[in-house]
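Given below, in the form of structure tokens, are the structures.
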Structure P
Amino acid sequence: MNDERHSIFRDAGRDRKTAEQIPDTPQTRAPSYRLAFADESFLCRDELRPVRLQLELLKPQMVLDEHQVESTIVLFGGARIPSPAEKDSARTRTLGDLSHFYEEARLFAQKMTAKSIATGNREYIVATGGGPGVMEAGNLGAMQAGGVSIGLNIVLPHEQAPNEYVTPDLCFNFHYFAIRKMHFLMRARAICVFPGGFGTLDEMFEALTLIQTGRMNRVPFLLFGRAFWEKIINWGALEEAGTISPEDLDLFRFVETADEATAVIEEWGPAPARSDIPGR
């Protein structure tokens, strides 16, 4: 990071430290006297929401730019899917049966991170939601491969600390789901979706919609586990109803293993955004 300032004015950090050393008086204790950018109560007011949205977009963007991150491999997937070693303690039999996808996510992250290391940790960097389950597997695989990985965590009422395998300098925390989703996709070189619940479905369909409507370039969009996805989503019924077009079913592919997913990504050629929407 370049610390050189291109300004002759006194910087905000120094003024904040100076303001903390002033005499304690009724005037200096008054909320109105606090520096606006150092006043947490002020920054959390409803009227400051546009500023907070901007800050959440800007901070991760600046940090990733400083680390020269150019592209990511996005892993979406269920927080409740256990590792194979914890299969027997899963809440349901189905979750236990899905534990092999934890292992596939770990192996896939290892393969992508090996490619990332070859680029100086600039391309193919694994990015997850930073939580447990499939997300943990992705960050674990990246760490085991000797590389770095990104964790885009979010504040939830019942949790949560990021999993211990996220690279600390690339671990972020969000208040706004919308801004977090933007950071998932802004650098995405591939989107890989493992079995999951509401959060995974939300992320999957939002990304598919952006590609479907031409708001985003096509990238490898891989759904791990055909049996799972065809059981919970009747893709054919959507096509038959006319709510999607047959061409929309070509926007993603089913894969089962890390090797399959890696092969698709390595064979992928340039794919610009759609210029029209088939069936409209």
Structure Q
Amino acid sequence: MDIRQPLHSEHARTLDTEGLRRHFLVEDMFLPDQATLTYSQIDRIIVGGVMPVTRPVTFAPELGKHTGTDFFLQRRELGLINIGGAARVLVDDQQFDVGPREALYIGQGARILEFKSVDSSQPAKLYFNCAPAHTAYPHRKVTLAEASPETLGSPETSNRRTIYKFLVPDVLPTCQLLMGMTQLEPGSLWNTMPTHTHDRRMEVYFYFDMTENAVVFHMLGEPTQTRHLVVRNEQAVISPSWSIHSGVGTQAYTFIWGMVGENQVFKDMDHVPMTALR
């Protein structure tokens, strides 16, 4: 497990490109027949990917040593969204078939976690966020049709997009984890602009549906001290609560957002006027 420490906003101003990438960018999300895990001490979120190809991938009880618990989800909840081929997920004595663009919520206390691909020639790619939890809510699959959609933006501002809210209170109960997927329409390049911060939550963006030569210029930093990261396909950016989080791509793309923190109010944002950005 890769451990990332929190970073003060004043320290972030001093970082060069490599420093910014080392602290905020998660590059290798999917490795065949493995699970990758990045533990950010910012609100204790764990970000990762599972890609079973030739054999199932399991979360061993030994993962609990990183959280000081008997097993990984003893005091945690987990949400995943499948961006690959069809998956079959075993959670204790329950089995879930999770297709492309479907989500699965796994509540606190699950001991057995096993992930496998239905077809090894089209392996599943299960992107997940995991957060501390205090209550056990039921495990549940959420399809794209069940997600709460919201379409925003316009072609004139190059930001026409649909936000699919998978793990939000309107869809199902969780302790603190929020997750969803935003899909840009062809010809649209910008996400989350005008931008915002939210002092009460941190957020992670995971970008995908990008060709080999495409990139997203992800904007981060304080509104008057902005920086950027060049992000490629299937990479994620950790965003502290003091940082903006917005991006523009060389072509349309899709991203998964996940938030943890004080509340679950999706619209609890501190909007930044375009005239204030520096």
Structure R
Amino acid sequence: MAREPLPPEKKHPLRRIRVGDGPVARSVLLGAVLVVTLLVLVAPLVAIFAEAFRHGAAAYAASFAAPDTQYAIGLTLFTALIVVPINVGFGIAAAWCIAKFRFPGRNLLVALVELPFSISPIIAGVAYLFVYGAQGLFGPWLEAHDIKIMFAVPAIILASLFVTAPFVARELIPLMIAQGSEEEEAAVTLGAGGWRILRLVTLPNVRFALLYGAALCNARVMGEFGAVSVVSGNIRGQTNTLPLQIELLYQDNNAIAAFAVATLLTAVALVTLIAKTIIERLDAAREKTAGRAGH
């Protein structure tokens, strides 16, 4: 018995056309992305290094000899050495609580952790003034006990802690939620305590996300301008971090030194991107190896 012929639409099913499938559309999209990337990202980076080395390597090196610049570099590193470990610990604790437990106010805690992303850093700096400033909530008490927070190094650390608080937690929370709690529960049944579970089970599973979050936190600490500019007072040689020092150098018509110091922060950003790429490749290799082991 002969089969009935298939309808034409079933013989040659229409292929779904997606945006960008055509060679013209693909070329236009790629060209637009490349142009925007060159104009918005690459050109400013090239300009920074070109201006910094315009008068030669000797002038570039001399830009870092000024005592105020050296102090700004030291203060920036000091701030990062304090802020990053604290926010790494905070991020681990917040992610552990949000991902591994169910409790009233859990969604509120998530919102509070991400709050610094929704607030302008300048607003955060002004808020600290209203709390710790001379006319702030705790200002009279602090002044009576001769404790100086605003327009001093403690204010810079507090502002930097606020603006960088979400970076580590935001990298860890979705990963911990996706991994579930099975391994931790198995460790509990074997008699492991909380600290041991965290050290031997949880952290090894999220180590790459933890490293990436710490790198982002460090880059933001060193490059923070808005909140620090409000609470520091911009005192030369006392409360100027690298971004503030760059602004002062540029206002002093010392553009060469300003661009030279800016290359340090640019280098931090580039190193962070390189670290991100390496961490992502290591994480992908780990997942591939784990997938093979599972089969």
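Brief remarks on what is shown
- Among P, Q, R, which structure scores highest (criterion: mean count of other Cβ atoms within 10 Å over residues 186-193): P
- Among P, Q, R, structure where mean count of other Cβ atoms within 10 Å over residues 138-145 as derived comes to 15.6: Q
- For -0.53, -0.65, -0.77 (log10 I(q)/I(0) by the Debye sum over Cα atoms at q = 0.08, 0.09, 0.10 Å⁻¹, calculated) the corresponding structure among P, Q, R: R
- Computed -12500 for helix-only ellipticity at 222 nm (-39500 (n - 2.57) for each DSSP H run of 4 or more, over all residues; to 500) - originating structure among P, Q, R: P
Values in this text are rule-based calculations from the coordinates and carry no lab data. As the structure is a prediction and not an experimental result, all values here were calculated from the model. Cβ atoms are built from the backbone, for glycine too; each structure is taken alone.
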